[in-house]
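The numbers here are math on the coordinates, done by the rules we state, and not lab data. What you are looking at is a predicted structure, and each value in this text was computed from that prediction instead of being measured. Cβ atoms are built from the backbone, for glycine too; each structure is taken alone.
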Structure P
Amino acid sequence: MKLDALNSRNKTILLICAFIYMIVNSIVVVLVCNTEFISKIDKIFWNTKIILILSGLCCAGFFFAFKFIHHLTIQKLLLIFLIIRVLLLYCFTVFEYGVEYIDYSFYYQMPPHVLNGDIFTPFTGNWEAEAWRSFPPLFIWWYTYNYWIYGAYGVNTIFVQTISRFVYLLLEVGIVYVMTQIFRENSGTEKGWNEKNFKIGLTLYIFALTPIVAILLYANIIALPVLLSLLGFLYFFRSKKNPKYLYYAVVFFSLATLTEAIAVFWLLGIALVELFRKNFRRLFLLILEMLAILCLVTLPFLLNDAIGYFQHMLSYIYKSTAGNWDGAIWAINSELFNLPSLINSIPSAIAISLLILYTYKNYKSEPSLDFFIVIVSIYLFFGPGFSAWHYLWIFSLICLNIINSVRKFLITNLFFWGYFVFYALWFASGYLTYPGGLPPPMAYSDIFGNWMVEMGYFTIYPMIVQLAYQIGFIYLIFSYSKSKKLVLALFIPFIIYYIFNICMPGNLLFGV
């Protein structure tokens, strides 16, 4: 891929458009969103206003750097990254922007249970009452540790938020450092990896809205498994020269899986490659290693009630959501249509089947970063839960190995960026159209849980807005795989489920 795929004139046009968007966007946000609720209440919870303003600043910043990319070295870009993140951390602290509300309302219900010894109580089968221990074990340990360290100061104080954001800043510094290390160690051997391409990818990461919001503004745990996964890729690429490093890679991929389960598809991909190559001894050792790490991290759960724990985790997989902001068209309200709950496992089964077929087709060649991007994107496409943070699983990878043209690279990320910006606009419109009074936190719950549901926000959202997000995954998968059959296998079930949701609108009006 040539850096000059976009000439200087086109870069200038893009830069002008980006600055126009930044100015118009900021003016509109300040004038329209300058309500008491968004300025005060929402500032504690979702920070919609600053997110929308940041979208314009990030867009202009990226195209400005892209215009002069020839004059920037990797070292200069790393310095720019540090300066921008430190300045943002300072601004978020001084202007008292709250860390993501959900982290302090739902996830922080887990640590008191753990510290009180409830982790050793028997499973009752009541999913609602035991939702606090339905998450992967490292996820629980991470929040328990943070609660224990900062709990004495109150989990939602500015002091705790600042310290928490600083920890996540260190995690993101680790992410960027490992990305750079992977590139430097493999740029001479991996196809399409060169400094010009990597500078574009690194520049996009620096000015991307999603990691800034997820990691620094919200202090979302996604930063931890992403860093662990990148460490896994670092050792995976080293294993091409020294096979022993594959076991190090599996350690980090396993830890990432035990934090956020999506990473299990990278483990599955590695295992399938070894299986199809008939490397049974290595496959046995890798599986043994995965099980050992699983048992070590989940030991308290296993000592308490191993069977109940795994049953609870499996039941959690089927707790898909159809009628909320994170609901996908793949989720069917089985109770509403008197269907067995296992019906919601069909999309996951399709994803695993496609992953196996794709791996079988490509196992003879040495697995590249493209291979790992495709297999996790297949699952994200069929994922029962819908989150803007899922984009971060692949974002750092496609910044390392950008798609075979600058234009495709920008178009692909535009799908995901556009979805995230509209995600913020969707909630802002809910706040602005709310007819009731605005008493503090209760207004937030009423707008989110009642008003937006009644007005059909969560019916239109998956049917229209998420459609663009899904197309982004299809475009990404095709760009890396070049397989029309794979794209067809994605389209057919998607169209079937999409038509079902149109014909059965009740599925989108009630949660599964």
Structure Q
Amino acid sequence: MKKFKKIIIYLPLILFIVALSWRLIGINKQGETWDEVAYFNAGRTYLHNLKKLDFNSEAWDINKEHPPVGKYIYALASIPAYSHQVTDYTYGRLASALMGALTILIVFYLAKDLFSTEVAVLAGLILTFIPDLVGLNKVLGLDSPTLLFFTLTVFLFIKACKKLSHKLFILSGLSLGLAIGTRFSNFILFILLPIIFLLIFDKDVFGKKRIFLIYLLIIPLIALIFLYLSWPWLWTGTISHLGQSLHHWGGIKELFLGQIRTPGYDYYLIYLGVTTPILVLILLMPFFIQMFKNRNVNNWLILAWFLVSFLITFSPTKLNGMRYMVLIYPALAIMASVGFFYLFQKKDSLIFGSLFILYLLIININYYPYYLTYYNELVGGTYGVYKNKLFPIGWWGEGVEEASSWVSANAPTAAKVYLNTIPNHTTGGKLRNDLILTSENPDYIIVNLNTIWFDDPKIPNNFHLLKTINSDKVPFVQIYGK
């Protein structure tokens, strides 16, 4: 019994190690993705400005469509690369993986507080192996810090409401500042936090505890002040510059349900449905059944998180799949875990829980290292999406780096390479220095599905297919040679 209690004590650490390790495996195998260079270079500029004490807002006019906090983190992580004057995303990716694992740790403690240790462990494992989240946590991108600070804010605010802690309320305000200082989509916390407050305080909201209502004003104010102070871009022409940042978004078209169009209000609901492992989605049904049978406020807190996440639907940032909807994953994982333990009694939970995690592991192994190309069984997997041209595959540019490495390993000296990919910058520096990038009379052509589907490139008759980069039998990057 004592040994069992010791295991329970170390469960959070074990979960954290598993989550982090899974993200560190093949951290660079996915290759360079679309926006990594933008955040990497922005971080370098931020550090330069801070070193020179240059707070002129125009000096911060780089990657201004996003607030700065995530880029500060990656700048600090990438100091070794900057100091050696190389473009190396490894340090930033390690930071991203760490933030992903920390998010899972926070979700563990939240689920443990609201439900049980069993629910917390399974919720953490679900998050550990959701393919899309694994892929995002391996990218030097804003998705990992966005989710980390969103989750931390919700966790601190719930604890503040339950413990009536002034200190925790203030900390949740600072965390909210970090959240909106990372990505504008986290402004939906301005809606979620009051809902959480009302659900927890219930009838006491205007009673003896009404003094805590003041925090519904103080916390957003702390966050907005933090956003302003952390971003010199806003220090002059604040309204104008904020408008420039916000107006970057909207009107973007992409392949959705087989058509090139501006996504509609069904975008995130459908994407959640086709990029989440089907068994995770199925477990939402028993969650809703037990929720209406057992009207516990904790169920409603998680449901509120889940539903409020869909308010992103009404923003102009409907693009790139679940990227801007990543904040829903902790709620989804907790709901699925609660549903699982409602469905299976304790004597069966270990067996079926192991099979469930094995199912997620198999998916992860099958799609390694290209987790961002994953689509679930509802659409016939990624191969079904490919055959029916339903959604983008390889949009991030993943796989181009592997193709570049292959060409570098096989091409003769000074061979000409035509990189006909969208995007066309994600080689990760894997092309040999002597190789010549040109579209004129190339010896090799690298092409990906983005180019094939949208530009219909004509491969010359004297070229033949040399190699494909595959995920779930889908040739999403192809290499041709004479």
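Remarks
- Each of P, Q could give mean count of other Cβ atoms within 10 Å over residues 275-282, but the derived value 12.8 comes from P.
- For the set P, Q, ranking by mean count of other Cβ atoms within 10 Å over residues 355-362 places P highest.
- Origin of the derived value -17500 (helix-only ellipticity at 222 nm (-39500 (n - 2.57) for each DSSP H run of 4 or more, over all residues; to 500); candidates P, Q): Q
- Of the structures P, Q, the one that 22, 55, 21, 2, 0 was derived from, the read-out being P(r) over Cα pairs in 20 Å bins from 0, in percent: Q
- Top of P, Q by FRET efficiency 1/(1 + (r/R0)^6) of positions 259 and 411 (r between Cβ atoms, R0 = 35 Å, to 0.05), largest first: P
- Ranking P, Q by distance in nm of label points 7 Å out along Cα→Cβ at positions 35 and 243, the structure that comes out highest: P
- Parent structure of the calculated result 151, given that volume of the Cα convex hull per residue in Å³, for residues 67-290 alone is the read-out and P, Q the choices: P
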